[in-house]
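Given below, in the form of structure tokens, are the structures.
Read-outs: derived from the displayed coordinates by stated rules, not from any lab. Being a predicted model, the structure only gives us computed values, none of them experimental. Cβ atoms are built from the backbone, for glycine too; each structure is taken alone.
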Structure 1
Amino acid sequence: MPPSPDKYLRGRVVWRKDHAPDLWSVRVAPERPIGFQPGQYVTLGLEDVRSGKMIERAYSLCSAPAEPELEFFFELVPQGQLTPRLYELKEGAEVWLRHRAKGAFMMEPKRRNHFLVATVTGVAPAVSWVRALRGQRPDLRLVIVQAASRSHELAYREELERAAAESGGWLTYVPVVSRPWEDREWKGELGRAEDVLRKHLDAAGFGPDDSVGYLCGHPQMIENGKGILLRRGFDRDQIHVEVYWMPKKEKAG
């Protein structure tokens, strides 16, 4: 039996871009529009032929609400249940989508200064924010620090650099590489995300009186980043997080 229409919409892959051997983006055209706010996520799934069950996961959207298609950014998890299957999909392939977008990882409208730190696919909400704001002259400042091991893993870097250059000053984008010995041509910022977080927070002049922090991606970066922002004087309600997976618990000795 096909998946219940009460739970799922059909979607079709209409575009794909491979950023690295294990990183890629797709755009999906749903059979009916799914409304969302920049920073939210949509649950996407594939039906397992053997069991007949739906294998599904929530993925942040890169697209802006005005775009007709939903854009997702994936990282291959070789032993995962879903991403190896998604990795095989070509243009024209069918997927299933939950009807509603969810999530609260959205920009706080009451704050003027916004500071987001992301690792690899954690940049997806930031791309959605920038696309939604691009072409406007918003009364805010947004700094995006995107970190990866090597520069070829900094997907959307060219788009964000171009948007920052054209923003008139409201957008600052900082790409960061943590393994320069594997990326000899890289001339930009070096270190892990949490290594450079405070540097660029201070460079922007952002403090707890008028700013909000956002951390998205690797759970260890998020824990370290929260500690740095708390020590800087941010309240917990000024720090928003989006953890993309939970680390495995160590077995008791």
Structure 2
Amino acid sequence: MDAHPAQGDARRTRILVVDDDPGVRDALHEFLVSHDFDVRGCADAVEMDRELARARPDLIVLDYMMPGENGLDICRRLGKDGPPIIMLSAKGYDDVERIVGLEAGADDYLAKPFHPRELLARMRSVLRRSDQKAAPAQPVPTYAFGRWRFSVSERSLTDQAGISILLSRGEAAMLKAFVDNPQRILNRDALVMLMHGPNVETYDRAIDLQVSRLRRKLDDGEAAIVQTVRGEGYRFTPQVSRL
């Protein structure tokens, strides 16, 4: 059983490490406690659920491959209202795996083996973004372009006939980047920054796949809404109104 910190540590940032490898849990526990985090270790989803019932963590470090309910299914189950998640995977930086992990709701993705200080840097970045989201909410805009209305809060597109199409988390983040920057050419690095913030590596094929998925939902046989500018990036072509 993983060690728990002393009672006087209630003010420390609470981290849940969910990994079936006890060596990984012990190493991360020792490293993160040394950086003043309150760390709890869980071997599987069942232990994680028990910890979540006790107290909400500030962040979950979650292994992708586990027996029983795997990290991807956990990520989907916790949903957008769950704690921020950094997903760990022994599968490496395979573009498709990273897309799937991020679209399932992970806030960042790190391949094993990794240096603990890289995880620490990514944790701090995700926690900063989480703190910003927790600030007093501003009105969430709805955008209009072409025949579409895009609701950021609902993650949905609605056409003139009132038919709605749901967007994945990744598709909605990409569309938000485009509607905030219409007619501008955005390269892959710019899209990654706008979608995920700093300290997330660029993975070109992943961005191209997400563009393709978004195009299939947006385009209707007319001129491309998301235009490829060869050698430069992508341009969102319609005029955009903020409602």
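The figures follow:
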{"quantity": "Which of 1, 2 yields -6000 [helix-only ellipticity at 222 nm (-39500 (n - 2.57) for each DSSP H run of 4 or more, over all residues; to 500), calculated]", "calculated": "1"}
{"quantity": "Test item: distance in nm of label points 7 Å out along Cα→Cβ at positions 38 and 230 calculated as 3.0, pick one of 1, 2", "calculated": "1"}
{"quantity": "Top of 1, 2 by FRET efficiency 1/(1 + (r/R0)^6) of positions 30 and 158 (r between Cβ atoms, R0 = 30 Å, to 0.05), largest first", "calculated": "1"}
{"quantity": "Label whose coordinates, when log10 I(q)/I(0) by the Debye sum over Cα atoms at q = 0.11, 0.23, 0.24 Å⁻¹, for residues 102-173 alone is calculated, return -0.25, -1.08, -1.16 (choices 1, 2)", "calculated": "1"}
{"quantity": "Label whose coordinates, when semi-axes √(5λ) of the Cα gyration tensor in Å is calculated, return 31, 21, 19 (choices 1, 2)", "calculated": "1"}
{"quantity": "Structure responsible for 13, with relative contact order in percent (Cα under 8 Å, 6 or more apart) calculated and labels 1, 2 on offer", "calculated": "2"}
{"quantity": "Parent structure of the calculated result 48, 31, 29, given that Cα extents along the principal axes in Å, for residues 62-189 alone is the read-out and 1, 2 the choices", "calculated": "2"}
